[in-house]
1. Given a value of 0.80 for FRET efficiency 1/(1 + (r/R0)^6) of positions 24 and 200 (r between Cβ atoms, R0 = 25 Å, to 0.05), calculated from one of P, Q, which structure does it belong to?
2. Taking distance in nm of label points 7 Å out along Cα→Cβ at positions 32 and 432 as the quantity of interest, name the structure among P, Q where it is greatest.
3. When P(r) over Cα pairs in 10 Å bins from 0, in percent, for residues 344-391 alone is computed for each of P, Q, which one produces 24, 43, 25, 8, 0?
4. In terms of mean count of other Cβ atoms within 10 Å over residues 296-303, which of structures P, Q is highest?
5. Among P, Q, considering only volume of the Cα convex hull per residue in Å³, which has the greatest calculated value?
6. If we compute volume of the Cα convex hull per residue in Å³, for residues 184-271 alone for structures P, Q, which one ends up with the highest value?
7. P, Q: which one has helix-only ellipticity at 222 nm (-39500 (n - 2.57) for each DSSP H run of 4 or more, over all residues; to 500), as calculated, at -11000?
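Where a number appears in this text, it was derived from the coordinates with a stated rule and is not lab data. All of these numbers come straight from a predicted model, not from anything done at the bench. Cβ atoms are built from the backbone, for glycine too; each structure is taken alone.
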Structure P
């Protein structure tokens, strides 16, 4: 009987009504209905890079380096897109909670307008100066000759990436996480099919090598965006946006941008701190770096479901504040934090028990495997706190208070994590384990500070 109920709930979460009111149903039910498609959506986010690397790795180290270097150059683009998504989710969720459909439509349209403008501003210079950017990032002559066409096409898709992230954030803010999931499922499906056909030249398809991976990825994302825009503009749909809605509305634009700036800052701060940590680990040799990189990829994949739960908290907080139910908004966030903590502790136990088995799937030396195993076990010791921290930070973002998590990131990542990593690794001679420990400590500190600030409740007074 309980299996039927669980399956019915999963089915409803993936195919339910676009008009579901998450401020009126049970909180636990609302969390489940929102979090299932959001967790799956986060899995789809990772699938693009994993699929490309899987096929491109068969072409050799130069091709793999091409993908890796280009992805590194696109980190700021992803940070901007995620930040814009935070602003879009917060404002659309607030209008949805208020039952203000015209306001939600205007917020969605203004989010698209911002994505269009910033996407063009970012894409055009990146395409023009692709060769210089490859030199700046340290690509060798052998890599640059292969990478330039790939990099130029990928950077030209910055506009598509902006739209993909922001429109999905709009749907999440409205509580329609299923649409965001379907979009990425469509884009990924096309990419998975086209990758081997275009990379290796199967049948009548041309053999494009690593450039074929770029064509496949850009094609999948473009079709995904067209699918989004169809549903965003569909007559009778939840938004039904028309061209006049794209005219700038100053107050709405300012509100979205204000929240988005904090969101961008959070991702950029976290990304830059990771670069510094890699630099510290690099001081202990290539083997240490290789082990750390493998562990980091594994950690990112396991964190994605947790990010889905955090996104559900952001939507529920925004909608309940709009519905003038701040206590329900707070309870929603804490419950999401509880569920996330249980998941993260389960992952921690899994890492401690099965880290050697997980790492064995990567073709590395025993010494590199040892570093990766150690990293998984030590970093995951902070997962109990981090399960709460990522949810509460997103809850603050969903309430429109993106500035507080930004400053907390500066304190925990730049003022604590980086100096502590250097101190433990070099001054106290703990080596790479000191870097791993600094991550667990700083993430735990961030979670505690988020909990203290969230409990104070000032976020309930945010105007969006």
Structure Q
């Protein structure tokens, strides 16, 4: 059956409606892999819409990987995705053991993580491990988290880390063709998730106070359904949102119907106070707090708190899968969040990370490499040429992350990301090595 005939009774003839209808035809096999699509003009004439509408529908399908344009040969069906593409995320870390010093991953310093021994020793012997029906969140843990939440959350749940939280919220909020705003640069796995969901991603640049209000205001004209941001110790720039900027942004976001998703990946070890848009807009904000960098990556726990409708959607979907995060791990986290000695260690770690960052930034500045931001484990380092800089560092046994996977808008500038969570002591020679790589002449 011709494609146009299959869409004769289509009610929604917007670009998104046409893209969704064609996506269903592809996923059900009514459109075969390799089948040639009609021209934009022919499709527009058949459906009695503008060529621009069809072009927009084609772009949505291309972004979702359902069709591909092959120049003059035309546009062809690629078929439903078979698993996730490698995407941006796998361009960032290098294989363990590749370099003598690996700055490509944002892992915390093992020496600054609180020990698990005391927590294990104080585990409740009657901790619930046998029931499918108990509450998914240990009540005492929820209470402890609420006491430190940045705003009055309608609902709180626990999931398996911040990336699990982002993935589930993207699924709950985003449909193919939706416009989504993100801070630019952005977390590569989030960009992968949004691209796979078929979102139209709009990058909002940052300055030293947070998202730029003018750019946000312009993006709101596109009627986005969501804003994803990192309000604290932004990865990769280290920027933390100020209270003045949060007030300014909240005024712009008060009226539009959209979800605000905050990813606090550093938590207490950022060393700076958290400023959340949820303080101004609690009914449309969902805040994610990871405990990986502060209490241990292998705990695989993060809290999601805020607007009940979105979080309830996450909870319902999880019931079709893991249902809950291990209550044993929740009990461990509960102890660490309420034990005074552990809390002191975590707070001390945050101060040490801040000190390390300041020392490293100052050392780079001595070599005319200027880095912004104020906290976190990452440095966003400007370089003359990304690839040349990475090769220069590799020749000296140092691994770093390319900047391109973090970027939404390619403005011609080059960066690398260096994660400095595990660097302590004398950093002068390393700063000199990075500076040499940063200013390496790409023409040579």
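1. It must be structure Q, since only it matches.
2. Q
3. Q
4. Evaluating mean count of other Cβ atoms within 10 Å over residues 296-303 on every structure, the highest lands on Q.
5. Q
6. Comparing P, Q by volume of the Cα convex hull per residue in Å³, for residues 184-271 alone, the maximum is at P.
7. Q
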